[in-house]
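The structures considered in this document are given below.
All of the numbers you see were taken from the coordinates with simple rules; none came from a lab. Note that this is a predicted model, so its numbers are computed, not measured. Cβ atoms are built from the backbone, for glycine too; each structure is taken alone.
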Structure 1
């Protein structure tokens, strides 16, 4: 286990650098994660925290699974980051395409998809911005998707998502929707004229030095998320049916790669996005009567935001079902990444983990603002 104290990462690229200033003590955050391990809430955890553009703390805990022969995790070990895929890949790449003039946020989703998938009249009033902010009127998951079918039958799974009827007219309410980001992936891939995975690898990951972030990893150094599924296979069943490459889940990454992304956004977007895009990603884009969601990220007022009790009202972030979270706080110049595999223990529900995560975030806030 790394002790969570400032140290040089392998190698540092992008917008973060080695901390050469005041040491930030992370005794309490480390102790809380060890408590989670001892309680069996997860078999592995990793975190990376930056303060004012420098590494404040970094730690890895536990093993790749609960199996006796599991290996200890290290800085390069990959986690299934689940819905962090939404902001890190899909939303970021979509805004990059907007910057490049290949897409606009008020375009009709139905009309954009029609040349490739035929008439989708129920999606004509849905705009790209509705998918980004979960206000499309689409339900949380595709209603017609049979998750017991062949997990790699991508065409039928995608058609099920495309055919999913709206719950309501777009723009009237907020409903967190995996199916919306499945469709956004297809829209953005068409605009990019290539798979969004390839576009993001070149336009988002490469400039930041996120060399470990990818879909469908072949390495053995991956944390397991399902006792019945091999490590490296995405945990989310809908992403699995879409061959592990889609817009709502499927990305595998590690804490330091994701910290590079968080710090790029916190510091204005360079080298991947312009400041205007980041302004839209870092602030609520909805009427307060509807909800609190930016273009890709949860904002203060959204119950899904993993903020704890002490970070500022300007903080924004995202969570992942597997036990992952990212938080960016522009008031305190802080970026926080926490990765776990809390879904591996199927005998424990998410309530104890969510309590521990809140306690951990509170202790991180205290460590950073007391330094």
Structure 2
């Protein structure tokens, strides 16, 4: 029998010549290759309606229009992102009519105050969350996070076929999931959660144990067939000056579950030689938690919100082995061409020389950014990032 390793993207990386150009480019980024061209992408958008009014064409692809690279990663789900991964979800329904407003229950069991007939495009007021104590947790919520629910894997054969085909072309296989803080906040509420850490620690640990068991079961099932390149937590654990909970609380209530999940996931990899990246996504002043998360293996981070004091050039120098994405000040994109030039010429050359950086807006592009300004930003981003 041949001892040759199958380079199918599962047992070993696909040969470089069989990777798409975008996949090679993205893998060079994660390898922190000095001087490599930037992988060109964007975080998201809140500006589309404005852009349509300002001439955004409908018959041209955004990749062509803005010079984005084609996709080079494929995602695995079933573990939530900004909300817990409920199966089944809560019933989405109107709870109360308040004239111009209405109270609705969303799929995550939260009560929201919204404009009547319009739930998107603005921040609702969160009135209530489903978990208040052990009783509400067990009766209303915990059973919705059952890892044995067959509905979670209903599309598994089709999903695995898609992921394997992408891996064979060099795509990075990324398991996204809701991080512990974001998960607890979606269950209990941002203010109520702060009291619960002190008053109901047993409830917090019970919720986190269920988080762990669900993530462990889902990821283990995927790993029977594929090798992961990254585990990516949606955490959002920072505000504009520091973390939203203390480092001691993070160590006590989150890290034991994170460490066990990461250890188990790495041990199950089919390709034992593959480095599995661990990425944290958090808005706010991320500097406060970088060392903390690096202590449990974090080696990628996003989106480095500039308004909260994150400077990717400074952070990149301090942590030369940290893969970074984000860091483009959304306020600068709204300010005009001169401001865009000044910012990009300060940030892009040193970050390209360093490597390991994907420039994107430091959150979704806001409505304040004109179509003209964004086109100019993309022109300059391509000039500084590819030539």
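Largest in distance in nm of label points 7 Å out along Cα→Cβ at positions 172 and 356 among the labelled structures 1, 2 is structure 1.
State the single structure among 1, 2 that was used to calculate log10 I(q)/I(0) by the Debye sum over Cα atoms at q = 0.08, 0.12, 0.14 Å⁻¹, giving -0.36, -0.84, -1.16.
Label of the originating structure: 1.
Where is distance in nm of label points 7 Å out along Cα→Cβ at positions 116 and 276 largest, in which of 1, 2?
Numbers: 1: 2.6; 2: 5.2.
Largest calculated value belongs to 2.
Computing mean projected area of the Cα convex hull in nm², for residues 124-179 alone across structures 1, 2 gives 3.8 for structure 1. When volume of the Cα convex hull per residue in Å³, for residues 260-339 alone is calculated for each of structures 1, 2, structure 2 comes out greatest.
Here helix-only ellipticity at 222 nm (-39500 (n - 2.57) for each DSSP H run of 4 or more, over all residues; to 500) was calculated and came to -8500; which of the structures 1, 2 was it taken from? So the calculation was done on 1.
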